[in-house]
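Following are the structures in question.
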Structure I
Amino acid sequence: MKPIISSTGNPQIKNLISLQKKSKARQEQGIFVVEGIKMFEEAKQAGLLVKAYASESFYTSVYRDNPEFFAGTDLELVTDGVFKEAAETLTPQGVMGTVKKLEYSLEDMIKSPEACLLLLEDIRDPGNLGTMVRTAEGAGMTGIILSGTSVDIYNPKVVRSTMGSIFRVPFYYTDNLIDTVVELKERSIRVYAAHLSGRVYDTEDSFQDKCAILIGNEANGLSAEAAKAADTLIKIPMAGKVESLNAAVAAAILMYEAARRRRK
């Protein structure tokens, strides 16, 4: 068995912490970190796991009950104290791993004859983005396109919030969202933008054929340029005095409405 890592000064531990905190480190190395049993198993099943790290106590308990849990992995054991320092969560489960980043192209987003995309402009909250990725899988969306100003999808909080959907939902960052919207329209993908000035979406011609749903920043909504580039401005019908919803909630409603229409 390899020596147990017992210092936060260990180069591997320092690198784990850097990968957790810095998008640049993740970009340069082409890997990211997953924490917890579910995400670890998802990464292993996807064939993307690079290296496994386990706390002493977790390894002891798991190996006793399931000696095959770490089979085929490059495993490092870490003292419980050092593991907690390296972990991003407050109460870590005792297992984490480094994972290969996934790469997709714009063509991957639109090649399906039933393409239905989620377009995101300047989404900054990691929890919101993670929820959107998870919901996109549930609603059967074929991909997510994000502006370059959006939060890094490999941010640890985003990764945890996806609950594994990050391994199954294609995504693509674009340097110019407006140009991408124009290209989608040229490829016969109708773009619906969530906007307070839009029409109520529940008309029977919405979300037919290839389509995309455009959602804006949590605080400011869509930019004027993005709204203008869309084919149609739509809004969710509201009761009471509510004007708008959380970005992730609005995206979920529209994605599932698109799924309902397309099933019909």
Structure II
Amino acid sequence: MPETFISAEDIRVDYRTANGKKTVLDGVTLRIDRSEFVCLLGETGCGKSTFLRLVLGEERPSAGVLRMGGEEIQGLSPKRGYVPQRYALFPDRTALENVAFGPKTSEFGVLGRITPRYFRRRGEIREQALQLLKEVGLSVHDAGKYPHQLSGGMQQRVAIAQALIMNPGVLLMDEAFSALDPATRAAMQAMIRRLWSEHRTTILFVTHNIQEACRLGSRVVVLARAEADAGSKVALDMQVTNDGREAVEYVARFCQSRTVTTAGEPVLAAG
């Protein structure tokens, strides 16, 4: 039986504005099973990234309850790894040092680094970081480079390894490949799908690209508003099978029928 890992019950998110408040999400109910790869799709401004930040624990809902592993999410936790659209690496640390930074800090802090256990453990962390860099497609030579010496795609690979080394229960990815050129983006998509197939880490992936959502995810969830000034709800929730080609066509038609824009221009990309 599938195990519900993340559950959102009737989530609403309101933001204060100069004219009162704006409701971004309204009545979002969603269950994600352990080891699922869920792609969250929707037009710009529909609340995809807002929902991701709720799961991350960076924000709290105005109403409703969000749980992970049966416990209410109430703040940030290393159990939830995060990869943003723009990689946030330490510029003065090598790729290897960036990946190793998380476990070193969480396990030892500052004072703990003068203990004998730290000197034993740091070698293990280094080997683990190096192995993860290899898994995301980087070499031993790349491990010694600083962020400015790496391409955008390589920096994003480091960011993914940086999140995975904390062994998170869920990996949250917010438009993680949208800033990359098409060839690099395709390579990154293949890499993250391979990693998911091998490790079965639960992934929640935000995108506005229909083809990306259907080719990557084992499931696609679409957020949409019923009216331009209303909060978004779950408008479509479907499993994706095979290579996702049929899903791309179906989801594209569905989104076209539901998309609300103010400028009359499409805000979802089919490819």
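Here, each number is a calculation from the coordinates, and none is a lab measurement. Remember, predicted model here, so these are calculated numbers, not experimental data.
Once relative contact order in percent (Cα under 8 Å, 6 or more apart) is calculated for all of I, II, which comes out largest?
Structure II comes out on top.
If you work out percent of Cα pairs over 22 Å apart, for residues 59-138 alone for I, II, which one comes out largest?
With respect to percent of Cα pairs over 22 Å apart, for residues 59-138 alone, the highest-scoring structure among I, II is I.
Between I, II, which one scores greatest on volume of the Cα convex hull per residue in Å³, for residues 83-122 alone?
Greatest value across I, II: structure I.
Figure out for me which of the structures I, II the number 20.7, 64 belongs to, where Rg and Dmax of the Cα atoms in Å was derived from the coordinates.
I
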